[in-house]
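Each structure below is given as structure tokens.
None of the figures in this text is laboratory data; all of them are computed from the coordinates on show. None of these values were measured; they are calculated from a predicted model. Cβ atoms are built from the backbone, for glycine too; each structure is taken alone.
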Structure P
């Protein structure tokens with residue numbers, strides 16, 4: 001089994017979290033901490049890039065659900081990008097495409113945030 005890592009970089013007022021490895025019950029607290037840090041900094045425009053995410057469990061999915069309401073109340077959003085087909089199937093099975101915008105790459109998600117800011 002692989003480890004887990006969250007890397008962050010900011011692009012203007014958008015924060016991008018890059019997930020790497022396995023997101024499960026053991027590693028979910030690290031992802032939660034990254035999202036909590038963004039909220040503390042009042043950074044609520046978030047892209048979660050999953051190009052290097054190999055696996056996500058229900059605990060990992062629960063982290064997304066645990067933060068989305070508060071982020072949207074603060075006029076922000078979480079957009080998802082770069083999912084492998086395997087990871088997308090898990091999100092799709094649970095209806096996440098109805099709740100989250102999913103993009104093929106970070107650039108498209110970033111453009112959507114920028115377009116929303118301009119209007």
Structure Q
């Protein structure tokens with residue numbers, strides 16, 4: 001099985017918790033710095049669908065990039081416009097993003113990780 005991919009930000013405490021959880025359970029993952037290498041539009045289209053989450057759940061609403069743009073920017077935006085914004089600025093993406101095969105998890109919830117990788 002291919003190693004899961006984790007899009008992470010070094011300064012993000014939630015990302016650190018997720019990586020620590022994986023490390024403790026000996027789940028090797030490829031880590032990609034989300035700010036230096038944000039997800040592409042093609043990745044986002046595929047991953048958002050796979051996550052089964054509404055696109056607005058992908059927004060890091062507590063981040064500086066989101067606040068700088070203002071929530072009004074997103075309220076009337078189409079999914080395509082939001083994907084353009086997410087692909088242009090990794091700090092807009094809620095993190096970590098974990099991609100394992102056809103499964104995509106956004107944020108870190110221990111129960112979701114446990115369901116995916118076993119206890």
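Data overview
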quantity	calculated
Which of P, Q yields 0.6 [distance in nm of label points 7 Å out along Cα→Cβ at positions 48 and 96, calculated]	P
Among P, Q, structure where Cα Rg over 2.2 N^0.38 Å as derived comes to 0.98	P
Among P, Q, structure where relative contact order in percent (Cα under 8 Å, 6 or more apart) as derived comes to 24	P
